[in-house]
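K.L.:
Below you'll find the structures, each written out as structure tokens.
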Structure P
Amino acid sequence: MNKVLILGAWQTQFGELWQKSLDDLIREASLKAIKDSGLSKKQIEIVFLGNKLAGNLSGQNHLSALFAQILNMDVPIIRVEAACASGGVAIRQGCLAINSGEYKTALVVGAEKMTDMDLAEVSSGLMTAAGQEEQDSGLSFVGLYALMAKTYLSRFKAKQEDLAYPALKNHFHASLNPKAHFPFQISLRQVMESSLIASPLRMLECSPISDGAAAVVLADPKKFKKRGRKVFISASSQASQSLVLSKRKDLTEIEATQKAACQAYKQAGIKPQELSLLEVHDCFSIAEIMALEDLGLFDKGEGYVRVKNGEVRLGGKRPVNVSGGLKACGHPVGATGVKQVVEIFDQLKQRGGQKQVKDSCLGLTHNVGGTGGTAVVHILQL
């Protein structure tokens, strides 16, 4: 893949944004990202919009036309749906559009409005990303990830308490992020005393239902000579595997992540140990632990130890989820994959604020759909 230049980026506030509609969130993220890029709206040649739940929760499909109405744009607008990886896949589609040579610029937006609806409606909408046999059994995604967590704890002799440490770390990071859904720290005692949702996963080890949007402006670097620190997407990779857990050979790993990561490292010409920081898909605490192993950062069974010892905390060797991750920054599902790219972009531009990672020059984003049926990996560098 040829490198793609990121010209601008923006993330809205994440959280329970009852005063804002999906239209409001799309408008804010899009216009602020375009402003950040230094371009005009008329210079955007194609748009990709990541969204999972608008049809389920508000009955609004045909989001491409809705976007055209909101922003008064008549360029090609493409809605992308890949469950919780919708944003990441939308970013990849933007990269491919630039690489095709047909477009010089692309706007990629991820947006979701979830909190206005009844919890049962949201859960039902989310479970359309799972297999029919899993839906018919009454499982939810926390139940599916609990099966993965049980298998992991048993195989690698980890304790239930070890699942708390990704949440502790990510809440600490979110306390430095004013746009986070939960910008405050939590204690180990609070995690262990929180409600057991699906054993062994507790409430404070699960990502929330959130509203929010994020956007980036991509461009052909040969056409735009941007001044200052230039940030590029040097690798974009996507892989898939079976929809349901019962068809997988190992519940302690996600093969789609492994394959997408391997392809991305090859594209960028780097090794995982060279990364400055990562934003990984921590929908549940076990998901971050498994991701760090599947991405090649640590050997199998080592992820929970490395999180616990502070290696991936801000100030550590290789910080992970300095935004607060899905757990504490929030998880408006269609926006998550784009928000991850926004965070790494801001870090490489040295505008990370209190959560700035020192000397950051190479970052990775990892976005997952469902229980890993889809995985997308991007590598950003100066």
Structure Q
Amino acid sequence: MAQQLKTDWTLFVTTVGLVCFGLVMVYSASSIVADLKFHSSVYFLYRQVFWAALSLAALMYFKKRSYKMLETPTWAFAPLGMVLGLLVLVYFLDSKQHRWLRAGPLSLQPSEFAKPALIIFLAWFVTHRLKAINAKHTLLPATVTVSAVGLMVVIADLGTAVVLVLTAATVFFVAGLDKKYIAIAACVGMMLATVAVIAKPYRLGRIIGYLDPKYELLDQLDTHGVVKTYVNRSMSARDPSYQVRQSKIAVGTGGIGGVGLMRGQQKMLYLPEAHTDFIYAVVGEELGLWGSTAVLLGFVLILWRGLRLFWLAPDDFGRYLALGVTVSVVAQAFINMSVVLDLAPTKGIPLPMISSGGSSLLSTLVSLGILMSVSEHSG
């Protein structure tokens, strides 16, 4: 019989702590750029505080309500349908990036909300098809749904699509999906990922910049420079290794103890996206190894508490909700930190709860609110 659960204060305090720490680092990383662009050093901080308040309210909403209310076809399909509709809408409204819905000073990134929507769908679907997980009538609708969401997201956001697919793959693997289906899905996924990378010059430039930064191997294989010409269609790909080099300089400068909060140099227009995707480099420069390790340990704590809830939840729906949320949040964090440390190609994915960005923060805290609900309402 499953153990009686209650409010997970370790998870709650860790989450709130990371959000508060993120506000401090957003101000530190963005104040100079904000002052230059908007004549206000607190421009990005105020926006992040607004989203933090909204996101914490959403977290408390889902935390206080039973996760079992989500175990309905309405909750399984309606959020996914809304996200897909928004992704189609943003494709036409944001003709360049296909990412943002903008209304005055506010902007929304629909792909971020695909994560909690897909997690709820996966938990509901697997719970109700668990005994026939390898049957065709199970595999077909699951494949169509995950593929539709993944393909719509990957158009503009490869990093988020990777997190979505990784979350779905983990849930189905744990649910007992046959290894041959896993192998087939992995091969198809690799092929689609390759097409997605080649389709965007800047993505291909990032991969080449990671694997062959000096173009030594590429020059031998591509003697006519066709690939280089294609990659250079994107201005951001002219030097795809620049961002990572500046990130490594920041982390290396920080050393063990850091140069001090607000005293970092790389955020002064040397490191692009210092307050968003590469904020972990600012943490490394200003707070050193101790600060970077503290952030890492925060996500390790979330991993531990999430897997604990997966093990202790009294029903399958709660178990797969806990698993999906844990994999989604922690995988995104580890991918972001790996990119900043040059352990993986640049993907343009934020560090959950730390990076500046309202959509990411709201999506993450909604997911973590659901995770806390599994603990609080499992009796």
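A short reminder: the numbers here are calculations on the coordinates, not readings from a lab. Note that the coordinates shown come from a computational prediction; the quantities given were computed from them, not determined experimentally. Cβ atoms are built from the backbone, for glycine too; each structure is taken alone.
K.L.:
Using log10 I(q)/I(0) by the Debye sum over Cα atoms at q = 0.08, 0.09, 0.15, 0.16 Å⁻¹, for residues 142-333 alone as the calculated read-out, with -0.28, -0.35, -0.96, -1.08 as its value, let me know the right label among P, Q.
P.N.:
Clearly, the read-out refers to P.
K.L.:
Given that relative contact order in percent (Cα under 8 Å, 6 or more apart), derived from a single structure, equals 27, which label among P, Q identifies that structure?
P.N.:
Source structure for this number: P.
K.L.:
So mean count of other Cβ atoms within 10 Å over residues 46-53, computed for just one structure, reads 27.8; which one of P, Q is that?
P.N.:
Corresponding structure: P.
K.L.:
Among the shown structures P, Q, from which was the value 19.0, 57 of Rg and Dmax of the Cα atoms in Å calculated?
P.N.:
P
K.L.:
Related question: Which one of P, Q has mean projected area of the Cα convex hull in nm², for residues 214-325 alone, as calculated from the coordinates, equal to 9.0?
P.N.:
Of the structures listed, the value fits P.
K.L.:
Hey, distance in nm of label points 7 Å out along Cα→Cβ at positions 62 and 254 derived from one of P, Q reads 2.8; which structure?
P.N.:
Q
K.L.:
If helix-only ellipticity at 222 nm (-39500 (n - 2.57) for each DSSP H run of 4 or more, over all residues; to 500) computes to -24000, which of P, Q did it come from?
P.N.:
The value was obtained from structure Q.
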